[in-house]
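Okay, got some structures for you below.
A short reminder: the numbers here are calculations on the coordinates, not readings from a lab. These numbers were taken from a predicted model, which means no experiment stands behind them. Cβ atoms are built from the backbone, for glycine too; each structure is taken alone.
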Structure I
Amino acid sequence: MTGKVVGKKNLTPKQLQFSQCVADGMSLSDSYRKAYKTDRMKAATIRTEACKLMVNPHVTTMVESIQARKERSITVHAVSVQDRVMDRLELYSKTAQPSDSVKVSATVWLGKTCGMFKEVTETVVNKSAAEIRQELERRLMMLDDMGVEDKTLQ
């Protein structure tokens, strides 16, 4: 079966396995070792061959395709979890008993694991027009002292 072309991407079965391993996060060398017979190869040769293989546009495209598919799957799963969390929290808001606090807490933590309920801290600084003018003049003087000219104003 070695050397046989697979699918539209023109990959051999070994190239496909290499691509899958790389997309799964394995190093190029480890991916090459898993896909090919390397018992008698030196580590430097394995690295070289793995790099050569990764330059193959068909292999690169396959790796990117597998990674994109995984990212889409993760996103779909996260959205699904978020939907379930929101449904549960809405239900709890209408029907929860005091004994349901552990369920509510677990639901909130589940939501946090998929990016919901991010805490945002805003710092608002109220300055008067005079304070802003003073700050701008101070910064302009610093720029002037450094020899920076604003050619856009000329």
Structure II
Amino acid sequence: MVVMMMMMMAVTMIIMMLIAMITMLLLMMMGGVAETFRRLLHDEPLVSPHDLLSTQKTLPHGHVEAILLAIRKLGLDAMLSAQRCRERDLVLAMLVEQLLAPCSKLATTRHWHSTTLAEELGVSEATEDELYQAMDWLLERQPRIEKKLADR
């Protein structure tokens, strides 16, 4: 009976050693998982926001949005054309750019890439010739625009 008890104790010790070895092996294999659980339990961030996000490009926007909002509230955009069109967007972009940084037509297309203006109005690829065509378009509409202004 004593021998039997000693054998059972030896088997129990072997089983405990095997469990300890397996546990150590699992911890070695799953070190990242264990670290993740440790961070979760301590309410630590799992990943730094700096590792997830990076800034590609930033452009000033507030002053552009303020002027565009004022134009919309005044109804100037609808006064130029009830329907949105390329010419209207180009004219509005030139108007806003002149308010932000007065310059020539050629410089206008260069300057509006320093803000969100070109992206907001979809005129990023506009050329100087397109600006002159938009001004011709505006000139044709001048009598109607003046009448709308007078009726106000």
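One of I, II was used to calculate distance in nm of label points 7 Å out along Cα→Cβ at positions 101 and 125, giving 4.1; which?
Structure I accounts for this read-out.
When you work out mean count of other Cβ atoms within 10 Å over residues 45-52 for each of the structures I, II, which one comes out largest?
I
Determine which structure produced the value 50, 38, 14 for semi-axes √(5λ) of the Cα gyration tensor in Å, calculated from the coordinates; the candidates are I, II.
Structure of origin is I.
One of I, II was used to calculate percent of Cα pairs over 17 Å apart, for residues 93-140 alone, giving 63; which?
Derived from the structure labelled I.
Comparing relative contact order in percent (Cα under 8 Å, 6 or more apart) across I, II, which structure shows the greatest value?
Once relative contact order in percent (Cα under 8 Å, 6 or more apart) is tallied for I, II, the winner is II.
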